[in-house]
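Visitor: Next up: some structures, all given as C-alpha cells.
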Structure I
Amino acid sequence: MRIESIEWVEGKEHELQRIIENIASIRDRTGFIYLYRQDTLAISIEELEAIASGLRGDLWHGGVSDGFDFLWNKFIQPCWMLDIIPDLVDDFVSWQMDARSALIPLWLFDLVGYPRNEFRSVEVSFLDWSYRLVRSGGIPLNSKILRQAVSHGSNKLITTDQELRFVKRNYSNFWSHWTVYRAIMNNKVSLPEGFQVWRRLKQIRKEAIVKIERDLKLWSGPIPSISVVVITLDRYPYLLNTINQLLKQIVVPEEIIVVDATSIDRRTEDWKKEIPNTNVPIKIFYSGIIGQCTQRNLGISQAKGKYIYFCDDDMDEIEPDHLLRHVTNIKSYGADASCGMPDEVGAMILNRESIPISVSTVFPTNDSLISLAILKQIGCFDVRMDRGQSEDHELGIRVYKAGGLILLDPSIRALHLRANFGGLRNSNVRKVTRESSRTQIFHFRLPHTTELFLYLKHYSFDRVSELIIIMLTATIRFNKRGLSGLIKSFVGAIMLPYHFVIIKRRTNLAKVLLSNPAD
C-alpha cells in the first residue's frame, strides 16, 4: 500500500494549486495521499495503513472544520442528518472534511475531479469537494485517529463570498436567491453586502455531479440469518402477496414475523392457507396497540436472526435476489443497514441510472435490512411516534448518531402499492404525500406532529424554524407552469395564514410529546 504525504501551510499563496499539482503528478493511482496542515500532529504510516485497509469508507478525515457554518447548511437543508455531529463515537460518516488531516485514495480525484481553486482556501475547497463526493455516492468517514491529530479551534471563518459560491455550485438558482434572502433576514449579512455578492457571482451555475460506479458482485460468502418483520392492519390480501414473494428469495429468511394489529372482530389467519408449503416458519403475533412503532418493536423482540428485514405489507415485484442484494451491500461496505428504493404507485418513475449507491439520510422501513445489534443498541423505535409519520427517519438518525452506516441502493427495486385501505390510512395519516402536493392543486404537504417531534428531538429550534419556513413557502410553489400553477400558488397564498396556524398547533403538540418520557 503506497501512501504519499502532502503537507500544506495555511495562508501561503497558491497553496491549493501546488497540492493539486502534487496529487496529479503521482503515477500510481492505486495508492493514497495523506493531506495534512503544517501544525497537525504526526501520524505513523502504520496507523494510516490500518485506516486505509478498513472495509468501511472511501476516505477518512480528522474532524469537522471549526468555524464553518455554511448558509446552505441552515437555509436550504436545515434538518439534514449528515450535519449532526455524533457524540462519543470513534468513527462516523461526515461530509464536512477537514483538510488538516485527511487520507484520500487517488482514484477519487480521477473520478470526481479536483477541488475548485475558485474558493481561494484549502479548507473551503476540500470542504466543497467532500460535499460533491457525498452527492456522487462517496462515503467519507470522520476518523478518531485523524481527529486526535488536529488542533481544533484554529480555523478561520468562511467568507460570504465562499458561502454563496458553494451554494451556487451545488444548488439551483432558486436556492442561491433564497440563501441570500434568508441571510439578510437573519442579519448574517447586510443588505448591501448580500446584494453585492449575489451580483458578483450571478453568472456561476450549478455543476453536474459524477456518479461513482461501483462494480459489486453479488455476495457469495456465508449468509447471515435474517428475520423478516412485516406489520399489518386489515390488509390480508396485500400481506399474502408480499409474503409469497419473500418466500421465493435466493436468500431464504430464517423466519417471517407478522405483527397484526387488526381488530379482533376482523382478525383472521385464513390467508395462511393460501401460502405454499414452506420450511420457513411464519409466526403471527397480535398487537392490542395500533401503532407501527409498537408493532415493529414486538417483532424485533421475537426475532432470532442476526439481521432484520423490514418491508411494508403492500409490496410487490420483489425479485428473487432482493435480499441477496441487501446482504451484498452490508458485507461489501461494512454497513449496518441497506435500504432499497421502491417505486410508488402514482408517483413519477425514478431515473435509477443517474442515482448512485450512497449514504442514506433516511431509513425507509418499507424495504430495509438492518443489524439487530444496532437496533438493540439504540433502543428500537420510539413508541411516541405511533400512528404518526417519519418514525423510520427518526430511527435512522439514532443509528447515524451511534456511528452506524446506512446505505441507499437505487438498484434494489420493488413496487410499493400504497394500499388505499388499512395501515396508517386508518389513522388518517399519509393521505397527502409530497408527490400529490406537487401535482394536485388542493393538496398541501404540511409537517405532521410526529415529524416536528423528530426535528425538535434532534435539531435546534432555529433549524426547525427554518424548515417550517421552507415548507410554508413550498405551499405557494407549484411544479406545473401555466394556469394550474397560478391557481395552486393563489390558493396556497390565501391559505397561508391557516397553514401557519396548523403548523403552530402541531409544533405545540410535538413539544408536549417530546416532554413525555419514552417507554
Structure II
Amino acid sequence: MPRLLPSAFFRTTRLLAVLLLGSALDTGRALAEDAHGTAGATGAAAAAKPEPAAKPEKIDNALIAELPADSVTRHDWAGAGGHIGYTATAGTLILRDDKGEPTAKVFYVSYVADGQQVGRRPVSFFFNGGPGAGSAFLHLGAAGPVVLNFPAANPTDGANAQLGPNPDSWLRFTDMVFIDAIGTGYSLPVQPDKAPKQFWGVQQDGSAFADAIRVWLERNNRERSPKYLVGESYGGIRSIKTAYALQTEQNIPLAGIVMVSPAIEMNLIGATDNPIGNAILLPSLAASQMERDNKLTPQAVDEAYRYAFGPYLSTLAGPPLDADAAKGFYGKVAAMTGLPEEVVSKERAQIDPQAHDVRSRDGRLYSLYDGTVSIADPFPEGTDNGDSPEPVLAGYGLAFGNAFTGYVGDTLGYHTELKYDLLNLQVNAAWDFKQNRELVSRGMPDLRKLMALNPSLRVFIANGYFDLTCPFAGSRWLIEHMPVGRDRVRLKIYPGGHMLYTRPDSRAALAHDVAALYAGAP
C-alpha cells in the first residue's frame, strides 16, 4: 500500500501510498536446487518447527543484535491448482559497502515450492511503497499463502480482521520473496545516522533493493530462474529504479514487472494546480460515484476518461469562462462526481481530494485510498483538512502490521521483540525525491530505456477504479504516450481502491491475470 497523509505532510506522504508494498537458506545451494523436499505443516493453521540456521554475523548495533537467526519452516498450500508443498524462510540479507563492511540487514520472507525445476520456475520479489512502508500489505493482502480477511459486513473493521489460507496465492505459479525497504519492517541500517544518505532516496533505494535481490539469487542458486518484480504504490517507481539497477549495476535482466496501484510520475500525483493531474483524478471520482449509484460499467468509466482528457482538460487549460459557461461546466463536474455544485465552484472544478468538504458527505468521511469506503465523520460540521482521519491509512489498513507480527512469529518461527515498522514516517520525511536535479522523481524515462534495452521485458499494471491517490487514469495516460514497448505493457482496472486486493473478487482476478502474464499471455 501506502502513500501517506495530508497537510504539509501530505505532499511528501501523499507521495507514499506512494502512497496510499538474509540469508536465504544457509543449508546450501544443493538444497535450493532440489527445492527443499517434502512439505510439512499447513502454513495457515499452525506453526512448523524451525530448522536451525547458521550463526549470524556479529554487527555492532543494539537493534540489529535483536534480530534472530533465519527461521526455516515447511508447509503445504491448497488452492485451485491443487496442493503445493513449500519451504518458508524468514530471515535477513546483509548488504555491504565497497570495502565489504556491513551497511544494512534486510529482512525478507521467501516461499519456495518443492520439487520444481529452478531454471523454469519463476521467482518474484515484492515490495511496497511509502516509500516508508513494509511489505506486509502485498504479503498478507494479495499474494502470500495466507491472507488477512476483513469482515464482509464492515470492511473498515480492522479489529476483527482474521488471517486465513489464501486460495489465490501466487505460489501457484511463482516462488516469492517479500522484502522490506531499509528502515521499514524489520530491515535495519547498521549506522542509522547514515541511513538517509545511504538508502533513503530514489536512486540509492533502487540500488539497495537490486543488491539484496542479487544476494538472494546467488545464495539460493536461482540465477537461471525467470525473475519478476512486484511493487505497489511508490513501489511503482521503486520497481522501475530497481529493475534499472539490476540491469545496469548487477547484470540481471528481468522477465517482467508487475505494478499494483503504482506511482510512476510523481509530478502527476496530488497536484491540484496541474490541469493534467486534475484530468487524471476526475475519472476515479466519477467511478466512485458510479459505484455508489450502482451504475459502474467499463463503458461509463471510459466515457469519463475521454471527457476528462477532452472537454474538461481543454476547459481548465483555456481562458476563464464567463458566468453562464462556468455554471454549466461546474454543474457537469458536480453531476459526475456527486459533489455539491458549490464545492466544485469553490475549487473551480480542480478538485482537491483531501479537502474535508470533498471527502465529507452526509455525515460520512470517505477515503482517499478508496472513494467508496467511508467511516462516520468525527467532524461533520467541518474541520481543517489535516484533522480528517484517513479510514484506510490510519484505520483498518494498520491491521496488517499486527497480523504480520503474529504470523511471522507463530507460523514462521521468527521471534523478536522489535517492532515491525509497517509505516515509517521518519523514512518518508527524510526521503530524497530529487532526481537529475528535478524536485520529484520520475519513472517513465527509465522504463522507456528498460523496454528498449530488454525486448522481452513485459509489464503488467493493476489499478483500482476508486483509488484517488494513484488514479488509474494516470497509468492509462502514461501507457498511451509510450513511444517504445507499448505492446508489452498491459493495464487492468479492478473494482476497488488503492489496495484493490482487499476485495476477494478483485484479489482472485488479479492473481488470475498475473498468472497469465507469467505463462506468456500477451
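We did not get these values from a lab; they are worked out from the coordinates using the rules stated. These numbers come from a predicted model, not from an experiment. Cβ atoms are built from the backbone, for glycine too; each structure is taken alone.
Visitor: So helix-only ellipticity at 222 nm (-39500 (n - 2.57) for each DSSP H run of 4 or more, over all residues; to 500), computed for just one structure, reads -9000; which one of I, II is that?
Guide: Matching structure: II.
Visitor: If you don't mind, there's one more thing I want to ask. Check the numbers for distance in nm of label points 7 Å out along Cα→Cβ at positions 234 and 402 across I, II and tell me which is largest.
Guide: That would be structure I.
Visitor: While we're looking at this one, here's another question. Out of I, II, which has the highest value for FRET efficiency 1/(1 + (r/R0)^6) of positions 218 and 306 (r between Cβ atoms, R0 = 35 Å, to 0.05)? Kindly include the intermediate steps, with their values, before the conclusion.
Guide: Details: I: 1.00; II: 0.10.
Sorting by FRET efficiency 1/(1 + (r/R0)^6) of positions 218 and 306 (r between Cβ atoms, R0 = 35 Å, to 0.05) in descending order puts I first.
Visitor: Rank structures I, II by Kirkwood radius over Cα pairs in Å and report only the one at the top, that is, the highest.
Guide: Values: I: 25.0; II: 23.1.
Greatest value across I, II: structure I.
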